[in-house]
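What follows draws every value from the coordinates through simple rules; no lab data is involved. Since we're looking at a predicted model, the values are computed, not measured. Cβ atoms are built from the backbone, for glycine too; each structure is taken alone.
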Structure P
């Protein structure tokens with residue numbers, strides 16, 4: 001039957017499973033059957049390190065079988081619906097409702113309609129209150145659950161923070177009470193109360209939200225003995241935490257077709273806009289010895305020809321140059337390259353760029369975020385212009401020809417002078433290569449709209465409107481078009497608008513997500529699939545004002561996510577917010593020269 005369904009489907013390799021190093025366990029003999037879902041295409045999901053970690057951890061538990069589900073492309077969805085067939089797992093072709101637990105990794109707000117589509121294709125009711133003992137429990141985790149409220153209607157529970165240890169505890173509790181739950185001896189509420197005792201578990205049904213006449217959250221009340229605050233889970237010992245060294249090797253090319261080696265988690269920097277720092281706080285590191293050992297093991301198990309060292313701030317990893325050198329010297333004879341994500345310019349001074357270039361001259365990537373020192377101070381961004389240009393010059397001498405720079409627009413207190421500075425910086429970077437008697441460097445600018453996210457010092461700022469962002473994009477285009485070596489890519493402002501709403505929203509957005517899904521919205525993070533008009537219609541039909549969620553807030557206001565404890569006190573964020581207000585009074589501009 002599966003062969004017949006996949007006949008004529010684009011990229012059937014997305015759905016066949018049986019990859020190298022896949023887990024093979026007898027489905028029917030497992031006490032707990034866990035469906036691990038990533039609400040995007042296979043080639044995106046298999047590039048996600050978190051999915052690989054959880055897949056390995058769960059399948060290492062003797063009583064558990066864990067199998068994978070990904071979103072299906074539109075051609076397969078159409079075929080499944082026309083044949084009245086259900087979505088199936090990669091490993092054993094089981095239906096979604098044959099599993100006990102369905103866990104979604106929520107990495108981006110614009111995947112929310114995909115979550116509903118996976119449930120619907122699995123013949124599982126969308127609303128948590130409509131699912132009894134005959135359906136799986138639906139669990140959410142990942143970066144988006146720093147504000148899970150827009151999805152509260154659809155999920156039975158969330159794991160806040162890092163799920164590796166909490167998920168194993170949750171599976172253990174479910175194993176204890178499964179028979180009583182399935183037989184009706186205990187209710188779903190009774191079972192959820194057992195899960196509630198696990199640190200980091202949030203059960204939306206055990207909380208009531210009240211709203212003021214203005215529509216603001218006025219109260220968030222725990223019931224059924226639920227804790228008033230949910231503390232974020234973290235893995236304290238990264239050194240000995242699980243890493244999927246038996247790296248699954250897909251049969252088709254995936255987005256990041258390489259081994260991602262996590263050597264650090266968390267970030268020592270204090271950028272005021274960065275939610276990822278709060279998500280993975282505090283900083284933890286793997287030792288160079290352990291990282292190198294894992295790299296050797298992963299290579300032996302997979303034969304991959306590229307390793308990417310991963311973490312939020314590679315520049316602050318102790319001994320990053322020594323580790324990179326050791327890996328490059330070891331793997332170079334095998335034709336294996338080692339790459340680093342965006343790093344600080346200081347790391348390029350002293351030969352690291354030459355070392356990396358000796359294996360593979362990939363482009364250089366930096367994230368200044370803003371070109372004026374005034375805005376970087378507001379952002380709390382540690383980025384030295386002097387080190388930047390010195391490191392660039394060494395890199396150009398090592399043979400690099402292209403540079404990618406990440407910037408944001410819509411930063412609080414931003415002026416057109418700051419946009420001019422962005423263009424001036426890009427031109428200076430391109431022309432710097434002429435200093436070593438070479439043609440100007442190619443510069444690719446990636447420019448995103450700043451979204452003031454939960455648990456950052458910017459969470460009280462309003463988000464710049466679409467008209468303002470469009471004007472700034474047009475302004476930059478008018479300045480850049482004459483520079484042929486500079487290319488610019490702007491993130492879709494409609495996507496940023498929706499992301500801002502759902503990252504800052506509350507439970508009332510659940511009906512909007514459901515309406516958008518029913519009207520055909522899928523893959524909203526993909527330019528070619530975004531149906532913005534349907535989203536606008538969904539807001540109108542449900543009577544929800546989307547701009548309400550993008551307004552500026554007072555530090556005294558109750559936020560939809562205030563019941564979560566990220567590990568960073570709210571008062572500390574308030575103080576940083578106040579510092580930002582004070583910094584904008586400094587009108588002195590200091591641009592890169």
Structure Q
């Protein structure tokens with residue numbers, strides 16, 4: 001049977017189930033990663049599972065999100081993660097070593113292997129031929145403990161590339177163009193596989209930019225072939241032995257094929273406040289800009305930084321613009337310094353930030369009031385920058401740098417011949433320095449390692465079993481495309497409490513309704529009503545754990561984003577889909593609903609609820625494993641990590 005790349009990797013890692021679209025399978029996970037905003041919860045779950053040592057090929061704990069240490073909270077989280085990593089066999093990437101996805105691509109990604117990470121942009125590693133998934137921290141903990149990772153067998157879209165990118169058009173423009181075609185929910189249920197003759201024109205960092213942005217499509221994952229460009233990258237990293245050729249069989253089948261001629265693409269830009277609100281840069285040229293940010297896990301590679309440095313060489317950024325630059329890793333920063341490109345960046349007036357996520361998650365460098373910020377990031381959700389009324393645009397490094405130089409959005413294609421820059425050469429060999437990655441103790445020495453817990457690190461909340469019959473109060477009604485940023489905000493004020501669910505609950509849904517935490521706390525049991533694509537964006541399981549802590553027992557929606565739906569089930573919250581989307585309006589007028597015979601309904605996949613507007617049918621079509629998990633009250637109860645309540 002002719003196989004595409006996705007089929008090949010899934011088949012090689014299949015532990016349970018059948019590779020049949022729509023069915024649930026369990027696959028072996030070779031590698032895991034966590035980051036510090038989600039890592040504390042993942043490691044608290046790992047401790048609760050009682051596993052003495054991780055069982056993956058390699059697991060890594062990256063410190064890259066909560067880097068501002070304005071109080072003890074973030075520093076305490078880092079010490080906790082470092083001590084858990086040392087004890088349980090996890091490699092620890094120290095603060096300053098770099099953004100998890102950039103470092104993982106450089107030093108650990110292996111073609112043909114599987115990876116899950118407690119970050120939605122984990123599919124970045126697909127740029128090097130890995131099948132990588134974003135997941136909730138509890139799923140990552142289960143995989144670290146040797147368990148399978150469960151997914152519904154995805155459909156596969158082939159994006160077939162031809163031609164070659166012209167000057168000032170980059171990989172980010174390819175990703176934005178696909179978002180324009182598919183939208184932020186168009187990839188749900190799919191893996192995006194990239195192929196065609198145009199693939200060979202793209203370097204691994206360019207491919208990683210594209211697979212990183214696949215998360216914004218709602219896609220399960222994104223993956224490129226492993227070919228001579230992959231070998232070049234691995235050889236330059238001193239990892240040629242990790243190379244394996246991987247490509248789809250000729251004649252392999254796909255559920256959909258999208259053709260893109262790279263030669264015809266123009267610079268693209270995403271307007272506020274969604275990554276799929278995409279237009280050609282030429283349509284918004286002239287828009288005044290107050291801030292520019294270069295970096296994030298999308299565009300912080302050495303090649304991206306060298307392009308920016310070449311554009312900035314000998315110039316000054318516009319006096320009305322503040323610009324930040326965040327190299328993706330210590331490797332990138334060191335090599336920028338060694339070749340002189342860093343001097344060009346600094347001489348332009350740009351501000352150098354840490355090798356970390358920083359502004360992308362609202363961790364510093366927020367725009368001014370009513371500010372217009374052009375960013376090379378992956379998300380521009382309203383308020384995510386830390387400034388509620390900011391207008392955030394997403395663009396390529398070239399478009400972002402030109403906005404900084406001219407003080408307004410500028411179409412790179414409009415540059416005159418004397419403005420064309422001379423690029424830096426990307427070296428044939430990268431400077432490998434893994435001194436920022438600390439190896440764990442041996443199993444024998446690990447017995448004497450003490451787990452260090454600060455006062456802000458609290459135990460996981462109690463996971464409660466669903467009763468047979470329940471009355472639910474309507475706690476909140478929201479519309480389409482609610483993100484995990486809406487549910488559980490990021491930013492410098494909130495992120496330090498990621499290991500303290502009780503404190504974190506004070507911020508839940510406050511971006512939409514400041515009264516939600518107090519109102520939800522008044523009810524013994526409640527539910528949330530939502531539209532399409534509920535829970536898109538980050539993999540943060542806090543967006544499920546915190547509502548669970550506040551008494552939310554169900555979310556009734558028109559549809560769910562993949563990772564968040566899994567996180568709700570892990571937390572013991574029922575994700576219920578309206579059989580008739582028009583019933584949303586009926587439920588708006590109902591303060592309470594009654595659900596009876598819940599265990600039987602879960603087994604049958606249908607739940608009828610009693611409301612003032614009559615009986616309404618909901619879909620709960622789960623796998624047998626998910627049904628058992630919900631009946632147990634969540635993942636940890638299901639695997640015996642916590643006592644049922």
Structure R
């Protein structure tokens with residue numbers, strides 16, 4: 001490092017903000033533990049030097065760094081008198097923070113990790129709020145920062161004061177976000193509660209306790225602590241047995257803390273701590289329990305990163321029929337933005353045909369969760385045989401912990417964790433497509449699903465569907481009975497449409513078989529294809545039809561994908577936004593909510609169906 005040149009550059013950039021004279025008044029002490037952060041320390045300290053609140057001291061504890069961090073700290077120390085540097089042997093984050101607390105002179109203390117930074121008015125706004133409200137703690141918004149995207153971790157939109165322990169924990173989003181930083185504390189409060197040294201996840205032990213023993217907490221809007229997700233940080237590095245054990249102990253402490261204070265803790269939070277087998281969300285395998293599994297798979301499995309000749313995108317969707325289909329817009333956008341990429345779809349075995357024939361899917365990998373990949377041994381069997389390690393990106397389109405760890409342990413460079421589909425939000429197709437925003441800044445285009453069929457009907461289906469007839473396919477059942485078509489409605493539809501069309505009744509499962517038998521008992525004349533087609537064969541059947549009437553979202557989306565005139569029927573309003581087709585990209589559709597049989601028949605016999613039928 002060119003020390004003189006670097007110092008000159010920093011002075012030029014910061015000269016309007018530097019304090020060059022010693023001050024007798026220090027109101028806020030900012031404690032910055034530093035260990036091998038030469039890449040980040042400049043941005044961290046620059047954000048402190050530029051603070052609009054000037055009466056601060058910046059205590060930098062060099063915790064035995066072995067890179068250029070000590071030299072950079074000395075440069076800043078010479079530039080600004082508020083920066084104090086303390087050198088010590090490596091003792092860990094807690095030890096460094098305790099050293100800072102022991103040397104703090106301010107009335108208030110703020111913690112800042114050396115790879116993070118804060119907005120320029122952060123300290124001023126928190127100081128003003130804590131004084132005005134006579135509070136012990138002030139807290140600001142947290143933004144989790146990645147190169148590809150940013151996200152609010154804790155977001156405050158108004159100034160509010162909290163006094164009860166329950167309210168303070170909720171305001172700070174404990175136990176989800178047991179962060180020490182993003183807050184300003186009274187020094188007298190902090191000096192009584194040092195950090196436990198020699199452990200990981202010390203924040204989880206410290207923050208709930210400090211909130212319990214404090215008075216008022218005030219939240220402060222319009223200021224941000226930017227938390228950098230740094231994969232080389234201590235917590236993010238490869239798990240060790242000690243790290244696993246410390247996390248287990250910390251979460252166990254959280255449970256006991258909530259119980260001792262008669263506070264509610266969700267079952268989801270408790271589950272993470274009940275068994276040592278699931279620390280960090282990864283199963284710790286005991287040889288005596290799984291003799292055929294080598295424990296080195298856990299800690300030595302992540303492959304060494306290597307550059308790929310082609311960007312490989314993994315798209316995970318191990319859900320159901322429709323969920324897999326609506327991922328196709330995502331696949332098409334990947335190919336549009338990255339023309340040389342390879343799109344690999346990971347699907348559950350029953351739905352391989354759903355994705356195998358989608359446009360822009362280059363390969364399909366089957367996860368057989370009820371067969372060879374069942375359970376923990378099946379998980380590692382799949383992982384060991386998985387041929388797409390070190391992919392460029394893995395997109396888990398709906399929330400699934402198994403797929404997340406498959407992505408992480410197979411070495412994907414970018415992992416996008418899916419969320420549970422929001423029923424009252426935009427369409428499922430758009431929700432899944434928007435996950436690509438976390439990887440690219442290119443605009444996304446919501447395009448129609450494309451399902452490609454390049455073969456004729458098999459002979460057994462040709463016999464069922466003579467060419468001299470006009471057909472309408474009817475799918476009257478779902479996996480959720482409240483969404484099913486009433487049997488009398490189906491009877492009326494078949495009777496009224498049979499004058500112009502032959503009805504094909506389709507579906508899968510014992511419920512569909514029983515439903516078909518009821519229709520036959522009522523004297524309905526139709527072609528029964530229940531349990532007689534694969535997904536691909538169903539697509540070939542629909543190709544022969546003038547239209548489709550469906551309550552099942554997977555089947556109706558297959559109709560959209562094939563550009564078949566489709567009547568999409570919904571009996572529950574909550575699913576409309578998520579699963580109804582967007583008429584801007586699927587013009588050959590009609591959506592009916594809780595329709596009568598007459599509504600459906602009139603829609604099927606309208607000009608649209610008849611015009612299209614003559615073209616087929």
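Please compute mean count of other Cβ atoms within 10 Å over residues 102-109 for structures P, Q, R and give me the label with the greatest value.
That would be structure Q.
Output the label of whichever structure in P, Q, R has the greatest value of Cα Rg over 2.2 N^0.38 Å.
Ranking P, Q, R on Cα Rg over 2.2 N^0.38 Å, first place is R.
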